[in-house]
Structure I
Amino acid sequence: MLVLSVALGEEQFDDETQKFITPEHYTLLLEHSLISLSKWEAKFEKAFLGPKEKTSEETMWYIRAMCVSPDVPPVVFEILSPENLDEINAYVNAKMTATTFSDKENAKKSRELITAEIIYYWMIALNIPLEWENRHLNQLMTLIRVCNQKNQPAKKMGTGEALARQRELNEQRRKQTGSRG
């Protein structure tokens, strides 16, 4: 969860009291989750994770969909600073996991358009509890990917790999027995 403190104005100096007046702050609690993605897709009726760039209206609406703070005045979203938006982008794009995948695995990009319903299907098919819909979306997607990989049957070695493995084993045996071949 991202906790943002949004200043409702700018700091000012009071000449009479010779003190700075700090503006009131509003705390926003934001979650980049399957629930927020689902809300956004229901509003715009297109895939959030699709290849098309989001308009500023769509981006701002997604920030509203991410908000779990109760009764947020609309003005709070209108006065988000560039620093606030950078922090939100960093949060949305964060890996949020220590799991890594090899380059070979990363190269396998699906052409399937991923929507909230597809992700829910994957969760159900992989027996991932629905409570995960509240977790950071990148954590959920990593868990789905790990479950898919762990559920794959063991792959057979390719011909080149099998021959290389056989050569390696033969070499080891020759060294153990002192044979030349």
Structure II
Amino acid sequence: MVYDRQYSPFILQYQGQTIVPAESVDAAFEAKQSLDAIQVKYAQGKVKTVRALHRTSLPVPYAQGEYPPKSPQHIIGGLLTLDSAWKPALGNSLLEALNQSELEGRLDRGCAAAHGTFWLGPDGHYCLTPGKTAATAFLLELIARLQACATVPMIDVRAYAKWLDK
């Protein structure tokens, strides 16, 4: 998970795991050893479940008043691997696997560090970019995408507290 703590600093460590509110999630990535159809499908399912989580948003107070609540943004989803099981590593087999998902599970970005990156273009088609510096290229583009998202909505902590009485 890539998450923002500016307006959602609510973090809990439980049995060795970091638990963050859904509102603070900017991106969800599955990390696996090798890129193949099984791992693509698994990552798509994981991303779909993260995007389906209920997220709240409150107005943001400031000295002159308040900004309206920010709509929850699209959670960037992807798959990170070291290698690819396919030959060619980034080809039609990868495109077929990527296109097998429903909209909610589509992967936005991915990287097979030894081979290159893939990304979902604004037209809904995947672009494959081979390269020896795939991990660095992936990271820089991810940072640029996160910067463009600005910050996450301000969490409604009381909405979380409501379920405590049930």
Structure III
Amino acid sequence: MRIHTDTLIHHPLERVYAAYRDELPALAEYIPDIREIVVEKREERDGGVDIHNVWVAEREVPVYARAFLKPEMLRWDDYADWRDQETLVNWRIATRVFTDAVECAGTNSFVAEGEGATRLTLEGDLAIDLRHIPGVPRLLAGGLRPKVEGFIVSLITPNLERVNASLQRYLDEH
């Protein structure tokens, strides 16, 4: 299922790109429901940088879900291949649960838009193979897949837009 966001950030391209690439952990305090973003690995290379961040959600697990939803499940790995010349990042998300069932990857592109503004466009794909999720009947997995993916994309998209709004606030204050 396709994921798409498009945001205009009212700061110059160079500043928006550098902040998103290099200052993401500092943005965590501006992003609702995110406790922290931890840089696990950063490798500089010609023309860019490869970064592995771990995102940790800040959500209370409802009582009814505590038996099967553990705090370590509220984190994910973000692998990013930053291409400075093209001002874009190719990314891949790895979940900590149902790792064989979930694939999510895409590209964020940063484009100068007029005087002192940047268009940040995220394009990605989410695929969930329900056959690898315990409790989902195999016969129903194929038919349920688009509905489940659509539901999850409808949850993810506003969160991605909040990250961009948080970047705007962060840059406004710094």
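Values quoted throughout were computed directly from the atomic coordinates according to the rules given, and no laboratory measurement underlies them. As the structure is a prediction and not an experimental result, all values here were calculated from the model. Cβ atoms are built from the backbone, for glycine too; each structure is taken alone.
Values for this structure:
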{"read-out": "For 3.5 (distance in nm of label points 7 Å out along Cα→Cβ at positions 37 and 133, calculated) the corresponding structure among I, II, III", "value": "II"}
{"read-out": "Source structure (of I, II, III) for Cα Rg over 2.2 N^0.38 Å, for residues 5-44 alone, computed value 1.31", "value": "III"}
{"read-out": "Label whose coordinates, when log10 I(q)/I(0) by the Debye sum over Cα atoms at q = 0.10, 0.12, 0.19 Å⁻¹ is calculated, return -0.59, -0.74, -1.33 (choices I, II, III)", "value": "I"}
